[in-house]
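Each reported figure results from applying straightforward, stated rules to the coordinates on display, with no laboratory input. This structure is a prediction, so every number in the text was calculated from the model and none was measured. Cβ atoms are built from the backbone, for glycine too; each structure is taken alone.
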Structure 1
Amino acid sequence: MIWDVNTGERVHALNSSDWMLNSISYSHDGRRLAGGGQRGTIDLWDIQSKTKLLGLKGHQIGQPICAITFSPDGTRLASGSWDKSIRIWDTSTGKTLYSQQNLNGIVQTLAFSPDGSKFAFSDGSRIQFLNTKSSGEVAQERTQARNRVAQLSPLVDSWIENSKGDTELVLAELDSELKNRTSREISTLRNLVLKKLVEFRQSSISTEPTTP
């Protein structure tokens, strides 16, 4: 079940292949939801259409999924299980990109770094770190990120200029624009809006006349 935290009303009811979910995770753009079940399977849903996109199988059947999390760009999903293993999945194909088994204990904690290049998990006795991308891939993504900032900055600047820095008007423009953007563009736009609104406020304060 998905609930509206403001009204307490049920928004969506999604059907799972498992009888009970132990762990859930939203993608960073809020468009997909993943749920790990008691029997060791993982379901991936599209929130708006309420449809199941993928069923992920690879962990030992009958061993519950304890933790799942999306990578920042949403292209990968990591999972930890009672079977003392972790897996990293391709969220578009459902294929396993990486797995590590026979760990010291149950994996209940895992996380990606903000840029998605590193991954950390704990098996109860230690914390391990993995490089999930090559240095070339990281460099390419950073270049693409800089290009997105250069491309989208003028758009955000125009919102702030036209609204004279009115936060509500800028956020309304942002909400309208997000409908036609990719997940990475959405993340860039949100960061730019926050950064530029703060800069606008600071600039406005510094130019206010001081009273004698």
Structure 2
Amino acid sequence: MAAFLNGAKVVGVDVEPPLEQVENFTFQRGTITDLQFPDKSFSVVSCIDVLEHLPLEARDRAIAELVRVASRAVLLACPHGENGPACDAEFQSALENRGRPIPDWVAEHRRQEYPTTTKVAEKLREAAADSGRKVKISLSYSEPVQACRFVRGAAARSDALYLAANLLLGLLLPLVPEPKFENSYRMVMLAELSPDDEANASSTKLPPTQSKHENV
């Protein structure tokens, strides 16, 4: 991410350092459930494809920590709902049928209950309220299910086909309609935190078919 944010200072936290680093990136070894930073340390905090790897109790704590260290916004992205487990199960089955190794991340995904838009939004609201802030949540989606199946079907056959499928999909991507709740593998949730100390009193429930960039 730091490579795409030229000029911005980016701090990354993980249990192991990345293989490559860029000038505007600082790495700190740590865990998402116990971030070693003061409250509101960062304007924006992002968490990409992490929640699905965590047990439920750790997931709730992680969301609370992300909100705690963010002053303006939290950006979350992860597989969601029914499409997440369905696509991952199909991928694992295709790999097994061809005798190819199962990536560790697939097994980790399938050991946990997949995040849902409703539950993640609920935990964001709770965490914001606990910190005395309001939160405005908007939702979009990425990776259409059919595109996910196309690329993973190629990956199950060979590395060369996987590369070719990615290149082809990159060329066709401008023609692919933006995914919605019902046909997406990944949700992208933006939680904008208020700068004041008013408690969040919102109790709006998340409909199951929210479309791109709609407020929750």
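Annotations
- Origin of the derived value 46 (percent of Cα pairs over 14 Å apart, for residues 23-70 alone; candidates 1, 2): 1
- Structure with the greatest value (metric percent of Cα pairs over 23 Å apart, set 1, 2): 1
- Label whose coordinates, when Rg/Rh (Cα atoms, Kirkwood Rh), for residues 7-102 alone is calculated, return 1.06 (choices 1, 2): 2
- Among 1, 2, which structure scores highest (criterion: mean count of other Cβ atoms within 10 Å over residues 79-86): 1
- Between structures 1, 2, the calculation of mean count of other Cβ atoms within 10 Å over residues 47-54 yields its largest number for 2.
- Structure responsible for 22, with relative contact order in percent (Cα under 8 Å, 6 or more apart) calculated and labels 1, 2 on offer: 2
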